[in-house]
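Quick heads-up: structures coming right below.
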Structure P
Amino acid sequence: MRFRFWVISLFFLLGTLLLPTGGQCEQKATVAFSEFPPFKIIDNGKYTGIDVDILMEIAKRMELKLAFKDGTFEDCLRMMQRGEADLMTSLLRRPEREKYILYIQPSYKARSEKAFYVLEGRRNLIRSYSNLENLKIGVKVGVRYVPVFDNDKDLNKIPAPDIKANLEKLVSGKIDTFITTSAEGDYYIKTLGYSDKVTKAPFAFIISAPSYIGISKKSPLAERAKELGKILKELSDKGFILQRVDEYLK
């Protein structure tokens, strides 16, 4: 009887140990997050957007527990470099970043339009690149757009922490225009109520600009880079990413 008692007790003990532990086995992953609507949005402390939806689906399949840590774009790059963050999205490939970031294949965005925004009624202010001469141009701190623009030392580029600050400067007359990704510019102008005040200039840069999810090389998650890439490809092939883009941009 005593032997049978111990066998039954051992059976129940093993059964208890093998029960789901409510997420205790989930691997934690910190996401470096700089707002970039409609891809990355902070709304009343809640993190949403196209990129967040993609990451949440990946996290579900990889059993990751995501935490978001926000800052400027440059702050986020420093987090990745120091290993304080595991993941970052909407990344363009840069040689200096590849020293500390693993870029996950495949990319999930292929092209980008960098547009110039001006006050309503001044749409024809910028019809060609040469029209940028002598203008005060708002840019976002730490962001690169296209080499010909980034490397032009003759242009008067005035940095701001984010697009909201550039919109305020434009409306108040402190700058003549600002440059940003078209999807982001259109989103903010609509949601912040600037549709009757700000418009897009005819001239824009339309470039091939594959965007990636990146993993810090100092992150334990780096060992699972291929697994993450496989899931990302599956999401792309099945139309999941396009569905999210359509939902946010419609």
Structure Q
Amino acid sequence: MRLPAFLKNKSARKRVVIALIIISIIIGIRVFGIGHYITFEDIKRNRDYLRGLVDERYMLFVIGYIIAYILIASFAVPLVSEPLSLAGGFLFGALPSAIYINIGATTGASIAFLFSRYLFRDWVQQKFQARLAHFNREVEKNGYRYLLSLRLTPLVSFVLVDALAGLSNVRLKTFVWTTSVGIFPASFIYSYAGTHIRYIQSPRDIFSRHVLMALGILALMPLLPVIYRKVRGRNASSI
């Protein structure tokens, strides 16, 4: 049986194996429903017990919490980030929890970014080289603004941003700092809400219309210079 042409390359075969392993892990996580073992209801019901454990071994739980967030962000574990963020606020306090979430989520997102870049970026860039020329120039010039705006918007898929950024030419250090800065407001909102977890009926109650509007305005701010230049350019060309 002859191998497809692209698999004759040793590097390509290695990438395929790694991609299959990652896909298998993600499918396994979803099939076994790991997200269902960490629920908002369970955390709320067992909050006093969890608080006692954290008081006994604080640093051990902090390290475990950060590692959990790294795994969640790396492998797109569903249904877990919201209850875990609320639990962090209750167990560690609003600001410390937001910092721990930021460290874990940024690290995990960077791992997912590197997965996407290593496995698929070269193929995508070569396959669609002509179509992506303008896009790559725009990313090189304003990529950090777009990433920051996307991270500040909680309605945009976290995993999708990781994957698409990995396929682009944006630098890793740009991805890291925009992710860290961009996710902090939402992380703090969740953590602060977690300090009042006994009064929350559902994680959906946290992001009210006013909160979403405020985050939307915040997300728009990095793009204002880009919008201004494009509008000015169009007005100049129409004269």
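Throughout, read-outs are computed from the coordinates displayed, never taken from laboratory work. For clarity, every value in this text was computed on a predicted model and none was experimentally measured. Cβ atoms are built from the backbone, for glycine too; each structure is taken alone.
A value of 21.0 for mean count of other Cβ atoms within 10 Å over residues 95-102, calculated from one of P, Q, originates in structure Q. Rg and Dmax of the Cα atoms in Å was computed and gave 20.7, 71; which structure, P, Q, did it come from? For Rg and Dmax of the Cα atoms in Å, the value 20.7, 71 is produced by structure Q. Taking helix-only ellipticity at 222 nm (-39500 (n - 2.57) for each DSSP H run of 4 or more, over all residues; to 500) from the coordinates of each of P, Q, which one would give -10500? Going through each structure in turn, the value belongs to P. Out of P, Q, which structure matches 24 when relative contact order in percent (Cα under 8 Å, 6 or more apart) is calculated? Answer for the origin of the read-out: Q.
Looking just at mean count of other Cβ atoms within 10 Å over residues 63-70, which of the labels P, Q belongs to the structure with the highest value?
Values: P: 15.0; Q: 17.9.
Once mean count of other Cβ atoms within 10 Å over residues 63-70 is tallied for P, Q, the winner is Q.
Each of P, Q could give mean count of other Cβ atoms within 10 Å over residues 143-150, but the derived value 14.2 comes from P.
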